[in-house]
Structure I
């Protein structure tokens, strides 16, 4: 596989799965467990097509070529298998001389129409959990799969043939994992037999909406798309909305600042960045965005400009509540230094990424504990009848 195929965003991995799901001869490799340190966490995926090409990554490049070889064997056997890679020793591992420091379990399975609900949910912007049996009993065999989708305050299961007791035991852990956007293996005790089920949270990608049509919009769209945001560019006042101007954007729209809520759907996973460089347009757009449920509104420009904007709002009786002011990030971006268009884009996208993941930006060297969030499924009684 090429370096480019290894490093593609997760959105492209899911798109690749959708492209080959109707074809015979593809294998899906998924990290299902990690002990110790590893570059990728449970849920990381790699799709291997019948011509032997891989898209996506399950490690930092340590095992991808080995997985390609194993995928051929899985296709030949037609059965799912789990491979454990122990990379904790000092000796050369798998002849690769890698420097990883964890134990990684990877599930390899032939890709077929049974995975279609995940593809459809992702394309529709909906969250879903894929529940895959890793080690079963008489009723459930490795590779058997069910699905769980959030519907209001509860989960809706699509699980033909699965025992009710197993689903009941899985409900709590699945809810917690989906809410945290993490994946993990859950062990259910069923009549004295341990049933291991991998709960894979596949959540819809967040959306970054960039308002503007200047040359500085394209770098923001490009960087955001590379870190798994769906990107929408919205231009104002008849500005050119040709998709060719913003090749990294998923959608390009043109509207007026007062009608942005009609042109774009906003929810808690939408992150708008206003960078029109037009004072009036920014002011109108800001007021419209404050009437949406977004938790982040990035506004380009210096503090003095925003102070002038607040003064004009106040003159017509519009003041910001403390809660509203907390949602406005201006000047938009993190203090990273650098002033080129891509430096500015990096600053903005990094800030939005941190907000989306609920992180306070700081140096990793100063962070205590693991870099990646570790799933927790320990709460509650997960035994099955």
Structure II
């Protein structure tokens, strides 16, 4: 049973000297070859080519003189060009490749920015340590779009647009459907059926004013140990949540990079009370009276370049960092859960706004399909499949019940 002592007074901390895990910008990246529908050209055996709907090692290529070489099997293809985000015709032994990856009427494939490492190598890291950095896995054009939506970096003077980020710019959909992090999540959780716990958003962390309350230590949805204990018992080998921290700006110790206790997911326990849980530190006057949550040498900060995704087990203890610089730091935080877990927030309104937007028209068929998979929560039973959304009338009834009750439980 989890300890849940959030009433005991605790003296917090003033020092901020965590261990820094510095991740360098990669010198090179692999490539994807996207079919016209947005699926990936791949080969598992170095002989048979096919178009597949996910990214694993089979979909990883390297640009060479005159074409591409498969990163694992060494299969070579000739190409009209190898420039990023440009269409190209592919040939094998002089015969053009069709849209399904086989010989036929030549189709335009798009050369796309791929990961630094093979997905299998990242999966090994994730399973060994409970987190992995997909360093600069997002293309520069996607990073630029995210920074524009978040009004950070070169766009810090831009006025925020008041509509769902997913409906503002195709970059938000592209990072939401980022294929390596989704493949890793499905493999790590042992299920193909995954959902977003809340709608995508881009957040800008301003300079700390020295007074506002600071987020304390907790685990993420659906566990939320330290902020409400939604899952009150350890889940053991069953992983109920993953978190994607997208570095929209460079993440550094001085600009508010997330503070972790790396490896703490293995404990299946909440953060220590003496470190300052969120239920303590978000109380008015906590900072003035007690100082800041723990940030000493037992904690870790991952510094990573913009365009990186830090993917981690949701049971990992962590807290928000503090931005001591004058520039806002952009981030996109996404909780991912198995399909049988209820979402943290309603995603249906954002999904409908995206489907009706110009941004939806600017992404591939594959990306639209993945957004549907991730954001359309469903009831599936003997009567068929039904979408889950919010009922306004019953929501008011539920809120009235909550207000009248002594406890929400």
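Before moving on, here are some points about what is shown:
- Distance in nm of label points 7 Å out along Cα→Cβ at positions 24 and 312 derived as 6.5 - corresponding label from I, II: I
- At a computed -9000 (helix-only ellipticity at 222 nm (-39500 (n - 2.57) for each DSSP H run of 4 or more, over all residues; to 500)), which of I, II: I
- Structure with the greatest value (metric distance in nm of label points 7 Å out along Cα→Cβ at positions 264 and 288, set I, II): II
- If relative contact order in percent (Cα under 8 Å, 6 or more apart) is computed and equals 22, the structure in I, II: II
- Answer label among I, II for the case where P(r) over Cα pairs in 10 Å bins from 0, in percent, for residues 112-295 alone, calculated from the coordinates, equals 9, 30, 23, 17, 13, 6, 1: I
- Among I, II, structure where FRET efficiency 1/(1 + (r/R0)^6) of positions 48 and 224 (r between Cβ atoms, R0 = 41 Å, to 0.05) as derived comes to 0.35: II
Each reported figure results from applying straightforward, stated rules to the coordinates on display, with no laboratory input. Here the structure is a predicted model, which means the values were calculated and not measured. Cβ atoms are built from the backbone, for glycine too; each structure is taken alone.
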